[in-house]
Structure P
Amino acid sequence: MALSACSAFESDDSGQVPIVEGFLGGVAADEPRAALIGRSILAGGGNAADAATAIGLTLTVTLPSSAGLAGGGVCLVHNPFAGKVEALDFLPVAPREVPASATRPSAVPTLPRGLYALHSRYGRQRWSKVVTPAEGIARFGAPVSRAFAADLAKVEAPLMADAAARRIFARSGSGGAVKEGDTLIQLDLSTVLSRLRTLGPGDFYSGSLARALVASVQDAGGSLSLDDLRTYTPEWRPTVQRPFSYRVAHFAPASTVGGAVLANLWTALTSNDAYEDAPVAERPHLLAEAALRVFADRAQWLAPDGTTRLSADELGAESRAVALMKGYRADRRTMPTELPSAPVEQPETPSATTFVVVDKDGQAVVCALTMNNLFGTGRVAPGSGMLLAASPQSAGRRPISLAPMMIVNPRVKSFYFGAAAAGGSAAPTVMIEVALRALVDEQPLEDAMAAPRLHHAGAPDVVYHEPNVDAATLKSLSDRQYRVATTPMIGLINAIACPEGLPPNFQSCAVRSDPRGSGYAASAEQ
């Protein structure tokens with residue numbers, strides 16, 4: 001679907017009517033209504049940061065299973081006027097203290113200040129304008145999307161056990177959860193969004209709303225204090241950068257864990273043109289081997305509590321990634337026991353949601369949002385309509401693989417590629433496979449995203465593949481003695497590709513949402 005810019009006028013009986021022509025940008029998200037809101041913001045003169053802020057807030061209403069005001073996320077932003085990419089880290093953080101009364105410890109809400117920081121630095125429209133769509137959907141209701149209905153079906157029984165959640169998500173007259181197409185109205189959430197629209201995030205973090213929220217969270221068995229709210233600030237951080245041909249690949253900061261994993265996996269496969277020069281028959285082995293080594297390396301520096309044993313500079317060092325492929329052989333696999341450290345299965349939630357936005361100037365925003373678990377703690381703070389994000393202190397509740405990526409040419413200030421994926425430990429491998437197909441193999445983005453995927457994290461020592469993988473790929477793996485197993489789906493990704501650079505060549509751009517999911521993309525193609 002093309003997005004158009006008003007650049008001329010034509011008269012009719014009512015006077016001057018805009019003719020829409022030209023390019024404004026494109027969006028893709030895991031939930032269709034949020035994508036449509038982003039497209040509307042672009043069509044109304046907003047830029048990518050405006051659209052991204054509106055999408056993020058809308059997702060808290062239309063996909064609260066994975067995004068919420070009580071959750072958070074991480075974004076990359078391309079500033080085409082400065083030729084710069086920045087990372088914004090507002091991942092949900094643990095409270096300073098968890099009282100004994102907290103039956104389900106919850107995270108400190110980080111999304112409102114995170115999106116406000118994004119909009120303040122890069123947005124063009126009024127804050128109230130980008131909040132209004134989410135508020136309206138919550139207040140007046142909208143049909144439940146297929147994406148949200150699928151999430152509800154996974155946890156219907158435990159979610160309905162919470163009285164506050166049941167009042168919101170129960171189907172009228174049945175007691176069960178709402179289904180696809182049912183109208184979902186969230187009045188309490190709309191009130192919070194209304195105050196966020198009129199008062200900004202100050203009231204949410206240090207005003208009367210903050211005091212009410214703390215009491216409500218504690219009533220729901222969560223963990224939150226006024227000090228937790230008052231002292232929280234999102235962080236703008238430099239990205240991890242890697243050269244890529246005449247361009248630069250940017251990844252989330254190494255401190256987000258996923259940023260280091262993704263950057264190292266990318267470097268292992270692109271250094272010295274390893275992937276590009278490898279015969280097609282060798283590539284499945286190369287992908288599996290690189291992933292095994294990167295995840296084994298992660299086991300050395302990732303502590304059980306989700307903290308890292310190395311500094312961000314050490315984790316982001318290109319030399320570290322290059323060294324990981326030492327001893328690689330094209331004709332045989334490496335056993336995990338042959339590596340300096342064996343991979344360790346790290347519990348983490350696969351639940352997250354992502355979106356991508358680009359505008360006509362080449363400003364791009366790529367984000368991943370999380371509640372640290374599907375539906376967070378599974379409890380709603382009474383009177384707020386907000387599902388509580390799980391505390392990252394809880395085992396398996398750490399979003400350690402959320403790591404959007406972006407590729408730009410800083411010399412000419414053009415954007416080429418941006419993507420974000422969800423799916424737990426599979427998220428980095430999904431991103432890499434799609435990026436390599438789109439950028440190295442020069443496949444159309446639609447084909448790159450539809451192609452069957454592989455995933456190998458080393459623990460367990462199995463290469464997982466999607467059902468439609470071809471016989472040549474399976475032979476490449478079996479010839480090298482890999483254990484393989486079929487899995488229905490590996491990850492979900494949203495991506496933008498502009499192979500000829502944006503600006504000026506918007507004709508080359510494509511925006512796609514993963515065909516495995518129920519998302520939506522408004523394409524940047526005319």
Structure Q
Amino acid sequence: MDSKAAEKHRVASSAAADCVEIRGARQNNLKGIDVDLPLGKLTVVTGPSGSGKSSLAFETIYAEGQRRYVETFSPYMRQFLDRMDKPRVDDIRGIPPAIAIEQSNPIKSSRSTVGTMTEINDYLKLLWLRVTRAFCPSCSREIRPETAQSIGHQVLHDCVGKTVLVTFWIAVPPKTEPRKFFEFLQQQGYLRLWINNEIVRVDADPKTKRLGARVQVIQDRIAISEENRARLIEAIETALRFGKGQVNVVIMAVEAGVSPATSRKAADTAATTVSDRPFSTGWHCAHCDLDIRPPTTGLFSFNNPLGACPECRGFGRTIAIDLNKAIPDRSLSIKQGVVRVFRGAEFGESQKDLLRACAREEIDINVPFEELPKADQDFVIEGEKQSGGYTEEEDDRWYGVRGFFRWLESKTYKMHVRVLLSRYRAYVTCPGCKGGRYQPEALNYEIVAAVYDRRDGARTAPLQLTLPEFQALSISDGRDLLMAIDIPSNDSTARMLRDEICARLNYLCEVGVGYLTLDRHG
């Protein structure tokens with residue numbers, strides 16, 4: 001059989017075998033190899049590093065398959081598609097259109113966590129915006145932006161059958177005499193104030209000699225009943241307008257012996273207060289007169305300046321002096337130089353200062369540092385205190401190891417000082433956010449989930465968690481907790497976000513990493 005006939009026979013046999021036929025592959029470090037790869041079967045290319053596995057699989061087979069597939073499109077379409085260079089090969093037969101799935105490491109940075117790498121944090125910040133409840137950082141009361149209708153509904157529910165005063169605060173100009181201020185209010189149509197838990201009429205001789213920075217003006221006095229609902233809401237709306245979004249409802253109790261027929265002026269003097277109920281229309285705690293930042297997606301992301309801790313800028317760690325490097329061997333005594341930086345001649349004076357301070361405080365300098373009482377160890381590390389704080393500037397006071405490094409950091413314009421400090425610095429948990437990465441204003445918002453006793457299934461007290469607290473839970477616990485939160489039936493967006501997060505968390509549990517936490521560094 002001549003060579004041409006043999007070639008035709010070989011081509012026919014390879015076509016019948018249904019395989020990819022590669023001849024003379026010379027891409028990169030391939031040395032003109034010939035290989036046949038069966039179609040419809042799994043073929044594994046193995047070999048030592050540098051043997052040409054990637055050159056054969058990606059830059060020869062895939063490149064030719066992709067090139068031929070792109071050529072089937074029109075010239076107009078081909079300009080929008082990425083094309084690989086034609087591989088260095090004599091011939092490739094029987095190759096179909098190809099796709100390549102390339103293994104690559106995800107991009108990681110010092111900000112990366114399990115939550116960011118799985119994109120769960122992107123869904124969490126949207127869910128947090130919709131399902132969390134705000135709480136005052138001072139008194140822990142829930143904060144909700146109210147409306148005149150919602151305030152009126154609460155007052156009707158809680159104070160039915162009682163008499164209330166609807167009041168609002170108004171500022172008093174400095175050095176204003178009560179008489180002139182009362183005349184001003186009377187011109188505006190207001191006749192009564194609420195001062196020191198009693199009603200004061202502005203059309204009478206003022207007994208008050210001095211007013212505070214602000215006073216409560218009585219908008220209306222109403223007996224709470226369903227018939228007076230419209231009057232109550234109207235009074236609340238007016239009080240909110242003049243009170244700049246804040247209103248106070250004073251619940252009154254009439255003293256015994258005062259009949260309903262008593263004149264209004266006499267009832268003013270007979271009425272006493274039971275309690276106050278302040279309300280606000282904004283993100284404001286009316287009880288503490290404290291504003292909180294409104295919820296936004298940026299507030300719930302440590303990669304956003306709005307939500308990142310100002311001390312660590314969202315990293316969760318800061319660079320500071322590591323005491324384990326400053327005092328590496330605590331089995332040494334103070335006399336033996338337990339403070340490493342004090343051992344050399346350059347800072348030997350600080351070692352002498354420490355010995356003098358220990359002698360004055362009667363601290364044993366011959367026993368191992370780790371065996372000293374905690375108070376003595378703190379004295380060595382923190383230094384002496386006065387009413388004004390640390391006094392490292394005074395020669396007769398021990399400034400402490402931390403005080404020494406604070407002084408050293410003021411000399412960082414010197415190169416050798418920067419080099420020295422680098423030996424004793426390390427990443428430590430941020431003291432501001434305790435490693436949570438979020439700024440304090442993000443912690444005002446918490447999810448509330450129902451918790452059930454595993455023994456009898458009874459519902460216990462609800463669990464409240466901030467965003468960093470939730471991200472510190474294990475993935476499996478976080479999934480179970482999200483399923484227990486209450487979402488309004490009409491909020492389909494929140495349900496969709498919750499389902500997407502739970503699906504991703506469930507996948508992580510199925511692959512065996514449910515013990516990880518979302519805030520773990522990537």
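Every number here is computed from the coordinates shown, using simple stated rules; none is lab data. Everything numeric here is computed off the predicted structure, so don't read it as measured data. Cβ atoms are built from the backbone, for glycine too; each structure is taken alone.
Listed values, structure above:
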| read-out | value |
| --- | --- |
| Identity of the structure behind 0.95 (criterion: Cα Rg over 2.2 N^0.38 Å, calculated), options P, Q | P |
| For 2.5 (distance in nm of label points 7 Å out along Cα→Cβ at positions 233 and 361, calculated) the corresponding structure among P, Q | P |
| Value 14, calculated as relative contact order in percent (Cα under 8 Å, 6 or more apart), assigned to which of P, Q | Q |
| For distance in nm of label points 7 Å out along Cα→Cβ at positions 177 and 209 computed as 1.5, the structure of P, Q it came from | Q |
| Identity of the structure behind 0.05 (criterion: FRET efficiency 1/(1 + (r/R0)^6) of positions 401 and 497 (r between Cβ atoms, R0 = 30 Å, to 0.05), calculated), options P, Q | Q |
| Source structure (of P, Q) for mean count of other Cβ atoms within 10 Å over residues 281-288, computed value 21.4 | P |
| With FRET efficiency 1/(1 + (r/R0)^6) of positions 113 and 193 (r between Cβ atoms, R0 = 41 Å, to 0.05) derived as 1.00, matching label from P, Q | P |
